[in-house]
Structure formats: C-alpha cells, structure tokens
Structure P
Amino acid sequence: LLNTKGRIVDDLIISKDNGDVLVECSASNREKLKALLEKYRMRKSVNVVESHNHVLFSVDEVRGSFPDPRFPPLGRRLYGDETEAKDTGMYHERRMECGVAEGCEELGELLPFHANGDFLKMVSLDKGCYIGQELTARTANTGVIRRRILPFTCEKKVKGLVMQGDKKVGEVISCGAARGLALMSLSAFGQPLQVEGSPIVAYKPAWMPEAVFKKSKEGS
C-alpha cells in the first residue's frame, strides 16, 4: 500500500477466506490501515472489520497454510489463535537470511523498488491507476535503482549507518545475532563494510538477479 508520494505505508499479504478477503498487515499499523481502507472503499456495502487472527509460520505443509507469496522457500503462512503462536525468532532469522524485509517498521516511507518490490511481488507494472502509481511507473521506466535492501552477515547485532571506509553507503533496518538487512547503495556491494566499527558482509539473496548490480553500475 502506497501513499500519494509513492512511498510505502505498509506491505500487505492478501488472501481469500470463503467470501471474505483477508488483509495481513503490521500489528502496529492496524488501526491506521483500517481507516485508510474505509476512506478509499468505493462501495459502502464493503465492510472493513478487524480480525483477531494472528499470523503463524511453519516450515511444514500444515492444514490451512499457504506458501509465502513473496518467496516460497521462506516458508508457509497460516492464520490462527494467539495461543497457537510460537516464538517468532526463527521466522525473523529466516526471512533476514532470505533477504526479505517486512512491516511498516522496516519498510515505512521507502520506495517500493528500494524494498525490492519488483522481485517480491509487491508491485504491478501493468495495473491501471492506483495511489502512488506515477512515481512507481517513472522509476520503473528509467530502470536505474541505486539503492536496495540487501541481507548481510555480521559478528554481532548492529544498528546504525553502513560505512565503506569513511563514506556512508547505507543504514541497517533490522538485525539479529548473525544476520541483518540494510538499505544500501548497490555500488558498495562486494566492498569492505562496517557498522559501528564491526565488519559486515552483504550478499545477494537467491531471488535477486545479477543484472541488478550491472544496471546500477551502468546508471551511475
């Protein structure tokens, strides 16, 4: 979901549940999203109701689950009661390893291409008019995207600026004990990098084509 400036409000996963449509969003953004959906609905007969289901994660094919639509090897998602929820640490480590950022805390106010939306099924380039389309279409047509979220390995949990020597090349958006995600300049990929004086190593996620780095160099 984009705002009028073409920046991310929240990333949503949409699925059908009998005659209803389920919209998965960040828990912290729930009330704001409900208000936005009610503002933009075109038919008053459409009711926007807050669900009490929680998002659950599984590596196994359990009943009612479906592959993560962004990157199926990430695992499977299903919706259930809070009592069924387990420690989410493994899920977040797994998605950082896969290079998938999510939620308004990590993606809020970013452009969809910075969030790799063109590869993770966030962006449609052949869809008709939608809020934020103008900047999205213009960016897609220029073909030059100099910054993207990339996964990295680290020796300890870090936060703050990504540095290449004394030059700022990015910023950490999320980090665990051994892996994290950073929005960074593609030109810095493969170079020695540090955060808070501690070395990190950025790497290409499996779903990202090599051409991303070539296009960045051609456009610089």
Structure Q
Amino acid sequence: MPRIFLVRSGQTDEQEQGLLVGRRDPSLSDTGHWQAKCLARRFRENGIHHVAVSPQRRSVSTAMRICDAVDLTPELVGGFEGVDLGEWEGKRREWVLGSDAARFEEWRSDVDFPAPGGESLRNIYRRAFPDLVSLVERRDPDESLVVVAPATILRVLCCGILDLPLNSALSFRIDCGGVSSFARLFEGGPFQLIQWNDLSHLKTAVARSYELEQEAP
C-alpha cells in the first residue's frame, strides 16, 4: 500500500550542542551524514516514487543521499522551510525552557501565539500542509512519497494528516534521521499512522559496524 514517509533531517553540529535551529542553515555534522547514509540504505529497499524536501541545507543533503540511492530527483518545497524561531534561534534549548518557559509554553499550547519575533504553529500549518496536500494529490494512488524536513514541520504535518489538534504538535518526539510513516485505510480514505520515529535503520547500522569490528583480525 502506498505511504507517506516523514523523515527528519540529519543532525547538525549546532543541534549536537543543544542549540535550537530553525531558519538558520547549518550543514550536516559527521553524525548527520552517517544518518543520511543509513536512510539511503533503508529507502533503497522501500520502493519509493517521489521525494519532497525543505529548502534547509540539512534537509537537502539528507534528501540527496536518499535520492542518489533510488535514482530520483528531489522536489524543493518552500512551504517546508524551517520554523522562524525569532529570538530563540541559536539559543540553547535548556535556556529557552528555563529562562523563557512561560512564552515557550504559550507557543506550544496556543497555536496562534508566535515565538518571540518568529511564527506561530498555525502559520507553519498554513504554509506547510497545503503543500503536502498538493504533493499527495499529484501522486498516483499506488505511489509513495517521502518528505524530508525539520522536526517541527513534520510534527505539524502529522497533525494535518491525522486530523489531530494543532496544539498537540510539540508533544511528538522526532529524532534526527527518524522515519514516520502513514498509509490510507482504503483508497481515497483517511490516513493511519503505521510507524512513528522509527530508528531501526540506524540501530541496524550500529549493530553491523560492531559485527565487522569483531570479525576484524
């Protein structure tokens, strides 16, 4: 059955340092490149038909790895651009959750409350979800779609796909390189969550690396 795969971009050095990254455009770290390589290996076996990607560099680099493995060309989607975090951009996550906790909680729970100097969850939804709907409508019923984007974009898209309240978006954990998949219950019907934040491709790669180390003379 055709699916939608939501894939979080590989990790950056800034994220490894605990910094919030939205519109800033850092490259993948060494870990991020490894995650992208593992994703490429996973999707080589999935029979995907189309890859859509956020304009962020970390997303494009991740998507290109996947596309090279399956002989596809990614489609750049402006609506999937990283979140405008305003004053929180580049700050440590712990600092925001501690020193600006009240505003962060308001942003998380009130979908119309913008990040200070940034955007609200509803604004993210209004620019991102229509683009996803268009991508799905342009696909044949038996074609699968991969979307590579930053975490908050994917959380908001998940709410749209499953018709969940938008203020639940930030309740979902998505790790770098994590894959979530959705499939229709029946042709033309609603989507059902199949997997959330699946990291098995990363764990398999780690296990295989360990086996090779043990086999080495």
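Can you say which of P, Q returns -13000 when helix-only ellipticity at 222 nm (-39500 (n - 2.57) for each DSSP H run of 4 or more, over all residues; to 500) is computed?
Values: P: -6000; Q: -13000.
Derived from the structure labelled Q.
Each of P, Q could give mean count of other Cβ atoms within 10 Å over residues 144-151, but the derived value 20.0 comes from P.
When distance in nm of label points 7 Å out along Cα→Cβ at positions 24 and 160 is calculated for each of the structures P, Q, the largest result comes from P. To which of P, Q does the computed value 0.50 (FRET efficiency 1/(1 + (r/R0)^6) of positions 80 and 176 (r between Cβ atoms, R0 = 25 Å, to 0.05)) belong? Answer by label: P.
With Rg/Rh (Cα atoms, Kirkwood Rh), for residues 88-135 alone as the yardstick, tell me which of P, Q scores highest. The maximum falls on structure Q.
Comparing mean count of other Cβ atoms within 10 Å over residues 112-119 across structures P, Q, the highest value is found for P. In this comparison of P, Q, the computed figure 18.8 for Kirkwood radius over Cα pairs in Å is attributed to P.
Taking relative contact order in percent (Cα under 8 Å, 6 or more apart) as the measure, the highest value among P, Q is held by Q.
Bear in mind that the values in this text are calculations on the coordinates, not laboratory data. Given the structure is predicted, the values throughout are model-derived calculations rather than measurements. Cβ atoms are built from the backbone, for glycine too; each structure is taken alone.
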